[in-house]
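What follows is a set of structures to go through.
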Structure P
Amino acid sequence: MPQFRATALARFRIDRTVSMVDHVIVGAGIIGICSALALRRAGLDVLLLDRGAPGAETSHGNTGVLVESPWRIPGGRELLRRLPRILLGRDRAVRIAPGHWPAAAALLVRMMRDPDHDATRAVALHRLLRTSLTLHRTWIAEAEATNILRETGWLKLFRTSKVAAGFALDLELLRRSGTVHRFLDAGDLRALEPALAPGCAGGLLLENACSLSSPRTLSERYMAHFLRLGGRFAQTAVTGIAPDGAGWRILHSDGCVSAGSVVVAAGPWSADLLAPLGFRLPMFFERGYHLHLSPGPGPSLRRPVHDIAGGYVMTPQSAGVRVTSGVEIAARDAPPQEAQIRRAVQAARALAALGPPVEDRAWMGSRPSLPDGLPAIGPLPGRPGIWLNVGHHHVGLSLAAGSGDLLARRMAGTAAADEASPFEPGRLWPDAPRPASAEETTDVRPL
């Protein structure tokens with residue numbers, strides 16, 4: 001099985017004899033890999049391009065949790081109630097980086113205009129999450145990766161009864177969606193997860209959720225499966241997309257390749273590819289951090305735990321217990337600020353016996369997010385042959401298989417309108433520009 005960390009990636013450098021393929025996918029994070037795998041499983045000719053190793057960027061740093069439960073972004077009155085804490089830097093789940101307030105202010109105003117609970121979007125997202133979890137389980141078996149899958153559920157922890165009461169909107173979504181969940185009182189909690197310190201009010205177990213001992217390994221196993229099925233991968237920096245007759249020319253650091261269609265799945269770098277084509281992607285970045293801690297004395301943590309009041313998740317993984325921070329709203333390439341993850345680690349130590357950090361510094365990645373909380377999956381308006389699969393917020397790993405499958409069915413024309421329309425990219429540009437001319441310049445910084 002191909003490995004992608006210490007082996008010769010030169011094997012996968014661009015073949016200069018490859019001048020034309022049917023489909024090119026830009027971006028080998030978990031979204032791009034799953035898009036490529038879905039297309040290849042449908043028997044299509046696919047070339048996947050990325051400047052780095054598969055799954056090495058944002059896809060590497062998540063909690064490793066695969067969920068079917070509905071997810072939502074706070075808006076309206078809920079966000080208004082939290083705003084003072086956010087402004088004062090006291091919200092444990094959301095932090096706005098210094099110097100980023102002007103951009104963040106416009107985003108917050110837009111989000112506050114949204115209702116607290118948009119049922120239409122929640123239903124659409126839940127449907128895709130549920131499909132995606134089923135597909136992940138199938139693909140994980142096909143990719144010979146069942147050894148990294150842990151069917152232990154996901155624990156939402158309520159430290160106090162007040163925290164539990166504040167979970168009301170999320171609980172409503174769980175009930176309405178039919179997501180399998182179980183309430184735990186303090187005694188149930190201790191029996192289920194003896195690694196946790198006593199004194200918590202209780203919790204809620206999402207029983208059908210599962211987790212991975214290594215999210216990076218899943219990307220590598222999926223990539224290996226894609227290659228076994230006849231897909232191709234080239235590690236090369238994409239520098240632009242230009243019209244090429246009825247198709248598109250993809251410029252990269254080793255030359256160029258022509259394709260009938262291009263899928264932009266470059267995560268937080270997708271906007272760099274679209275801007276020269278006349279499309280300003282309204283993406284913002286929810287940066288997240290993680291640090292691995294060695295297990296401490298006593299019982300080991302058995303499953304992912306989301307400390308709702310603390311705004312962080314801790315997950316037992318092969319590298320140690322991964323503690324992931326809340327959200328930092330910041331520029332994609334701004335210098336890392338580790339204060340948030342340090343606070344999360346301190347809170348995690350008070351909740352479970354954890355040893356010293358495994359790494360000297362925390363990892364940081366930028367989650368690509370769109371203001372309405374839904375990814376964009378489908379055709380770029382006015383640019384036939386260019387497709388998007390971007391903007392998956394906190395749930396990119398969970399959504400990856402379903403998003404790839406939906407994209408493949410959209411490209412084949414077999415996706416139902418009701419499942420595709422909530423994710424239609426055209427919603428982002430209601431007044432889409434005219435198609436680009438063949439002479440339009442489309443160079444961008446390498447991806």
Structure Q
Amino acid sequence: MATTPLFGSESCSRKLEDEEKLRKLIALRQPGYSLPGLFYSDQLVYRAELRRIWRRGWLFVGHCCEIPAPGDYFTFAVDNDSLIVIRDDDGQVHALWNVCRHRGTRMCSRPEGKVGRLVCPYHQWTYGRDGSLLSCRGMQEDLDKSRFGLLSAHARELAGLIFVSLAEQPVDFDVAADAIGPLLRPQGFERAKVAKTVDYEVAANWKIVWENNRECYHCNVNHPQYIKANFDHFNADDASERINRRIEQAVEHSKAKWDAAGLAVSHTQTGMTKFPGSGPSGWFSANRTPLAEGFVSETLDGRQAAPLMGDYAEADVGTLRIRTLPNMWNHSSCDHAVTTRLLPSGLQGTAIRVTWLVHQDAVEGRDYQLEDIMPFWQMTSEQDWDLCVEAQTGVNSSRYLPGPFSTYKEYNVDAFIRWYLERLGEQD
């Protein structure tokens with residue numbers, strides 16, 4: 001009797017059809033315009049993003065200070081893939097798939113914790129903190145335990161930040177480490193602690209969240225707190241001679257101070273100021289940027305609100321800004337840092353975690369108050385999430401058509417879209 005193969009010509013034909021559909025959709029994007037609506041509503045696009053962006057590049061997952069000791073762990077998920085980030089007995093960080101090697105049961109259901117061993121709740125297969133299989137009671141004696149450790153992903157620490165790649169052979173991480181590591185180190189993330197974490201489920205595709213982050217066209221009306229502290233809401237078409245002079249003076253003043261302090265980086269000298277449209281290193285960017293007059297920290301009144309972090313000897317160090325595609329941006333002031341992490345939560349959902357960090361020795365209630373360090377970015381973030389939901393609702397409309405980007409205000413959005421389309425067009 002003839003049988004139908006599980007994976008045969010029909011499956012290959014469907015794959016080719018999907019690839020052709022994706023190629024045609026990418027070709028529909030008009031340069032300088034926003035993306036067609038299907039990029040935010042088509043499951044084919046979403047599944048391709050998971051394969052070619054989320055499971056291929058480097059993802060920011062957390063801070064080293066979240067797992068300071070052996071056995072400390074936290075979990076994170078990319079669609080259906082859950083991983084455990086854990087520190088082993090030798091102090092090394094591992095990223096282990098949260099899947100028992102016996103029958104596939106999820107190992108850790110709690111988002112964070114501390115363990116002596118990782119024990120499957122189903123049949124109690126027991127693993128070391130490095131993922132090695134230690135015990136599988138009830139199994140045949142000749143089972144080779146060395147073959148059944150927890151599967152691992154690539155993990156790297158960089159100046160207090162943890163990155164993970166789900167790829168078999170990820171892109172070179174050292175390029176990013178060499179370029180942005182020196183900029184990160186004065187902030188002292190290795191000597192920080194988490195002051196507060198807030199999780200959000202935002203009903204918008206992850207790209208809409210990124211696009212919103214990459215422009216300040218919307219800032220003057222929507223971010224009254226942010227624009228008091230920062231210059232980037234001014235653009236080439238609306239920056240008067242007086243405003244330009246203010247910015248120039250701030251840069252000149254800051255560069256002189258930062259050079260003298262050994263920081264030696266201004267907003268005009270960066271690893272990657274804008275995400276380039278191509279190249280393996282286009283996923284990261286970092287720079288130091290001056291704050292507006294009267295501000296030494298991104299707080300509501302501009303004042304220092306916590307002890308100095310890292311290597312800073314004084315408060316006037318501007319802000320360190322870090323961005324890594326596809327899922328992290330960070331603004332770090334002299335006294336605290338705020339990291340935003342994105343993870344895809346379905347086609348039209350994004351799981352967002354915002355984390356505030358302070359010096360590891362700072363004591364809440366004595367050295368800082370959460371109501372002083374949190375509102376600036378909490379309000380700015382939540383204002384953005386509301387805008388992203390409205391944007392998603394709009395692009396879902398049958399009457400949505402791509403619109404032109406402003407060359408004065410949205411050049412970074414255009415750069416992100418070009419980066420995204422190049423990654424999406426890469427073959428599996």
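What follows is calculated from the coordinates using simple rules that are stated; it is not laboratory data. Given the structure is predicted, the values throughout are model-derived calculations rather than measurements. Cβ atoms are built from the backbone, for glycine too; each structure is taken alone.
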Legend entry - Comparison of P, Q - label where distance in nm of label points 7 Å out along Cα→Cβ at positions 350 and 382 is highest: P
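Thinking of P, Q, which structure, once percent of Cα pairs over 34 Å apart is computed, gives back 36?
Q
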Inset, instruction - Work out FRET efficiency 1/(1 + (r/R0)^6) of positions 206 and 366 (r between Cβ atoms, R0 = 30 Å, to 0.05) for each of structures P, Q, then name the structure with the largest result. - result: P
Inset, instruction - Out of P, Q, choose the structure whose coordinates give distance in nm of label points 7 Å out along Cα→Cβ at positions 94 and 334 equal to 1.5 when calculated. - result: P
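Can you spot which of P, Q the value 20 was calculated from, given it is relative contact order in percent (Cα under 8 Å, 6 or more apart)?
Numbers: P: 25; Q: 20.
Matching structure: Q.
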